[in-house]
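The numbers here are math on the coordinates, done by the rules we state, and not lab data. Bear in mind the structure is a predicted one, so any value in this text is a computation, not a measurement. Cβ atoms are built from the backbone, for glycine too; each structure is taken alone.
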Structure 1
Amino acid sequence: MAGQLYAGALGAFAVPFVFGVKGLNAPDLSPGILIPLMIIAAILGGAGLGAIAGFLKGRFDINEIVVTMMLNFITFWLVSFMIKEGGPFMNPGGRGESFELSPSVYPPLIKDVPITILLALGVAALLYFMFAATRIGYQIKAYGHNPAAAEYAGISTFKIPLLVFVMGGVLAGLAGYHYFAAVPGVYKIARNYGYFGDLSFYGIICGLISQGNPLAALPVALLFGGLSIGGRFVQGKLNMSFGVDYALLGVLMITLVAFQFFYRYRIVWVKAEQERPVEEKLDVAVHR
C-alpha cells in the first residue's frame, strides 16, 4: 500500500536527518555506512506499518482493505507534518517538500540506473524460490487460495497473514527508498506526495497480470512504468488533456486482466437437450 511506501521514505530520510547529512553538508559517517542504514530504516518503516495490518487481520480477522486505507491516510498526514513549514524534514527554502539529500548519500548508478535495480532483481528471485520450493511459500499460497482449508490443514491463520503483510511492507519500504532517495533528480520527498497513492494500485494490477509470479512481475512493472512516464511526456508534447495517459493505462490494464478469463476458461456452446417423454425418462432410469 502507498502508506507503507511513505513509511519507508520517512525511515530512509530519518537517517540523514539524525546524522545531519542534509543538503550540501558533509557526512559524519561514510556513505558506505549511511546508505545501508537508510535502506534498513526504510525496510523497518514499511514492515512496521505492514505488521499493524497483518496483526489485525490474523488476530481479529479485520478487513485488511479498510485497515490499510486508514493507515494510508494516517501516513499521508504524518508526511505532511514532517515536511511542512516548521516540520523536522522541512526544506530550508520553505517549500512544501522535504530537505534534499546530500550528494554524499546518493546511491551508486549503473549506467544512469540506480543500484536499487539489483535489489529488485534479487528480491524477485528470492520470492520466486520461496514460493516454488519452500514450505512457507506453499503455506502462503494455500492460505491465499482457501483460508478455511489452510486452517484445517494446520496452517497458522495468524502467522501467515502477519508474515505476508510484513513482507509486503518490506518491499514497499524499499520502493519508498528507491523512489525518493535513489532516483536521479528527486532525492527528496516531493510536495505532491498525496498523488502517489496510485502506485499501490499499479502494484496490484501488475500482480494480477503476472499471475503472482515474482519474476514475471518485473517486465510487467517496467511496461507500466514506461507507459506512465512516456504517456505524461507525450501528453505534454502534444498538449493533450489531463488524464488521457491514465485513461489509456486503464484500458490496457482492463484488457490484460480481462483476457485472463479466456486463458483460464473456454466458452462452449451446448445444445439444449430436447424434452423426452416421461415414459422414456423412466425407462432410462430403470436400466441404469
Structure 2
Amino acid sequence: MRIGIDLGGTKIEGVALAPGGDIVARQRVPTPRTYVGSVEAVAALVELIERDVGERCTVGVGIPGAVTPAGLVKNANSTWLNGQSLQRDLQARLSRPIRLMNDANCFAISEAADGAGAGADVVFGVILGTGVGGGIVVHGRSLEGPNRIAGEWGHNSLPWMLPDEYPGPSCYCGRRGCIETFLSGPAFERDYAELSGAPLSSPQIVERANDGDGTASKALTRYQNRLARALASVINALDPDVVVLGGGMSNVPKLAESVAPQLSEYVFSNSVSTRIVKNMHGDSSGVRGAAWLWGADESPGSP
C-alpha cells in the first residue's frame, strides 16, 4: 500500500492508497512552522496511517518547492524547509526510502494516473491558486528537468500583452508581468478591485458576473482570455494531449469550456486538439500524486 503526504504551509495531509487507487485512510495535522517540527509531524502522520491500515507502506511526499540535485529544498514558500535535506532526514526518521516531489508535479501525476488526464501520453497539470504553477507528465512519469523547474510556467511573461497590460504587475520573483501576476486567485481579485474600486473575493466576483454585473463580467472575461494566451504558449512549446486545471480558480464554473475555443487564435496550428479539462480529484490530487510516486510493485524497503 502507498502513503502520500501533502506538506502544506498550514496543514499536512496524509492518505493511504489501495492498489486500485481508493483512499482507505486519511489523516490531517497542523503544520509546525519549524523544520524539525515538520519532519517529526510528517513521520508521526505516516506512523498513524500505518496503524490505521495495519501494514508498512511506501511513502511519497509533495512539498511546496523543489529539490536541488544536491538534495536540498529550494523555492518553498514554507521557508523553514529551504536549504534543508528533507528527504534524507525523513528517510532517517522513518527508516526507509522516501520520494519527494514538488506538489504541482504530484497534482499532475495524480490526474495523469487515474484522473482527468488518464490515458493521455502527455499531461500538463496547472495550478491556479495563490500562485500559479504546473507539472508535466510524459508516459506516466513526471518530467522535472536538470534544474527541477519543468512546468514552472507561472514565471514566464504573459504572452501577447495588450497595451493596458504592459509592463504588468510586479512579481515577488523580482520581475514584472509574470503569468502568476495575472492568473493567480489574488491577481484576479486585484484586477476586479482596480476595475470597480471595491475588493471582493473570487467566488463573489464570479457570482456577480453570473448575475449580469458588467464590471465582474469584464474581469472574468479578461481572466479567461489571459488564461487562453498563457496556455497557448505552453501548447506551442510542449503540445500536450491534455491540460488539467487545478487550484482554487479551477472551480470557476465552465472555465475550461470558456478557454478552449480561444486557443485557436494563439496556437501555432490550423487546429487545436489539446483538451482543456477540470481536475477529477480536487483537493485530493496533490496527496494522491505523492502516493503514486511509488509503483505498485515497489516495497518500502530500508534506506
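Set 1, 2, criterion distance in nm of label points 7 Å out along Cα→Cβ at positions 19 and 211: the highest-scoring structure is 2.
So helix-only ellipticity at 222 nm (-39500 (n - 2.57) for each DSSP H run of 4 or more, over all residues; to 500), computed for just one structure, reads -22000; which one of 1, 2 is that? It traces back to 1.
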